[in-house]
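Colleague: Before anything else, here is the set of structures, which you'll find just below.
Bear in mind these aren't lab numbers, they're just calculated from the coordinates by the rules spelled out. Here the structure is a predicted model, which means the values were calculated and not measured. Cβ atoms are built from the backbone, for glycine too; each structure is taken alone.
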Structure 1
Amino acid sequence: MTLLVTGASGQLGRLVVEALLERGTPAADVVAIARTPESITDLAERGVQVRRADYTDPASLDAAFVGVNRLLLVSGSEVGQRIAQHANVIDAAKRAGVGFVAYTSITRADTTDLLLAAEHRATEELLAGSGLPHALLRNSWYLENYTGQLPTVLEHGAVLGAARDGRVSAATRADYAEAAAVVLAGEEDGHEGAVYELGGDHAFTLGELAETVGRVAGREVVYRDLSVADYTAALVAAGLPEGYAAVLADSDRGIAEGALFTDSGDLSRLVGHPTTDLETALRAAVVRSAA
């Protein structure tokens, strides 16, 4: 059984490969593809099949998918181009006779009005129309979206957002990656037709995020709730491109309305252990920032 992970040089894809190996998949049965395979030569040194492929290059995908039985499509990072890119991957998987595709989507992609969800919903529809056996891994927010901002939060003593008192079911990339590895490897069952709403066991508000940061760091941190327009402006002022800032602010608007909340328990059930909680993730981030 040959298992392929796309985007293996990215933060999530790399962790999926590591999770497969840690859970006992032989390295020779794992194919890791990347646009820059030289960035994952260490995986090749451990016996993983490293191949070059680009979502925009169908010929490279055809070559990379030879002999592959099951495939994880990690969603691309180029917002606005992902539908065409994902279509290339799905079409190549069909041509190669791949038996199963798992796709990293977003919470309730079929019904949510989040700006970020439109390309995910379109990709889910492409998979449904492809005839390929598949599963949907609908990931909520990454805890790293918040722990990565820790230095800025501590500098200003504030978490900014537009999420009001909405709860977000964030989890670590490692937890999502382990779930993807379980599904890709077909552990427990084949997962064909499954739709998993994945998120952390303990959802939190951004006010609770600020309180937890303050407790972990030993200083006062407050949450400042802004309008979506004002939050967008604040992100642009901090140096983000306007389009990206608008997507992030819209995501906070969605959090306020429950768009990134799930209490399905799917993530912890798949991985077989509780998900990493917010305080644990923040304490690890503090240690890393101090190193």
Structure 2
Amino acid sequence: MLFNSRGRVARHCPGLIVRTLVHISDIHFGRVDNATVAPLRRAIEACQPDLVAISGDLTQRARTGEFREAREFLGSLPSPQIVVPGNHDIPMHNLYARFVHRLDKYQRYITQDLEPVFADEEMVVVGINTARSATIKNGRINTSQVGRMQKRLCAVEAPIVKVVVTHHPFDLPNGFQNRDLLGRAAEAMPGLAKCGADLFLSGHLHVGFTGNTAVRYAIAGHAALIVQAGTATSTRGRGEPNSFNVIRIHHPQIEVERLTWESSACDFRRSHIQKFHRGEHGWAELKSAL
């Protein structure tokens, strides 16, 4: 019997959970609902994650005090962590700072690494910066970034699960327009599919969503999962309560659980679960538990 680094039974025992990945996004220090912060921390700790992925927008206006609050919060969460910036982490009103020092504060207070990678014997997780100075809120991925991601993802083989973390989404829930999509996503996806990317994590829209790349991208033999996180703590919920995702990987299955803020209980509670299986043609949903 084999065990992973947290003492859980490893992949060779089918059906048992071997990796737990917590996915949070759009924290927006500077405009948070303070009532959610401590319960969020407790809920994440209770998950005993093997990795915490934070998909951008740690601040509201990229101010020093907001980054300090974000740094303190991240320091209170379990590690290891993968963090990528969002468009709100670039200064808005100071044009000089926006174009010349766009991510200086992010790199000072959060991390120097704009393309973080986590890898173990069960998964490889690659983060990429999609925030740009020239746009107010939209993001973009370029060919150089895709090339570096391919190098990292193609270097490992299945059954290791390959995860991509961006702030801006590769796909959209109902009610959004194509302008909300990550710029050049259509050009990037074939290269990532070639390397067998399994799971795309993002934020930005403040809406929770789980989908399949095969709906938007017709790539033979490739059907990966899109997992969108709502805002974890911001007061700008866009019609949804605060939430975050817990992703459990037990190859060839992935379970995506959404935990949603319930103000009456002052806690994050399970609101939705979806289960997926990887077959010959990629990932497909098995059933919804809730």
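Colleague: Hey, mean count of other Cβ atoms within 10 Å over residues 47-54 derived from one of 1, 2 reads 22.0; which structure? It would help to have the intermediate numbers written out before the result.
Modeller: Working: 1: 19.4; 2: 22.0.
Structure 2 accounts for this read-out.
Colleague: Assuming 13.2 is mean count of other Cβ atoms within 10 Å over residues 239-246 as calculated from a single structure, say which of 1, 2 it is. Each step should come with its number before you reach the end.
Modeller: On the way: 1: 13.2; 2: 20.4.
Comparing all candidates, it corresponds to 1.
Colleague: Who wins on mean count of other Cβ atoms within 10 Å over residues 31-38 among 1, 2, i.e. which is largest?
Modeller: Details: 1: 19.2; 2: 16.1.
The maximum falls on structure 1.
Colleague: Assign the value 15.1, calculated as mean count of other Cβ atoms within 10 Å over residues 23-30, to the correct structure from 1, 2.
Modeller: Details: 1: 15.1; 2: 26.2.
Only structure 1 yields this read-out.
Colleague: Thinking of 1, 2, which structure, once helix-only ellipticity at 222 nm (-39500 (n - 2.57) for each DSSP H run of 4 or more, over all residues; to 500) is computed, gives back -13500?
Modeller: Details: 1: -13500; 2: -6500.
Going through each structure in turn, the value belongs to 1.
Colleague: Quick check on the output: 17.5 is mean count of other Cβ atoms within 10 Å over residues 55-62, derived from one of 1, 2. Which one produced it? Don't skip to the end; give the middle numbers.
Modeller: Numbers: 1: 17.5; 2: 25.8.
Comparing all candidates, it corresponds to 1.
Colleague: Have a look at 1, 2 and say which one yields 29 for percent of Cα pairs over 31 Å apart, as calculated. List each step's numbers first, then the result.
Modeller: Values: 1: 29; 2: 22.
Label of the source structure: 1.
Colleague: Hey, another quick one. Suppose you compute Kirkwood radius over Cα pairs in Å, for residues 103-142 alone for every structure in 1, 2: which one lands on 10.3?
Modeller: Working: 1: 10.3; 2: 12.0.
Answer by label: 1.
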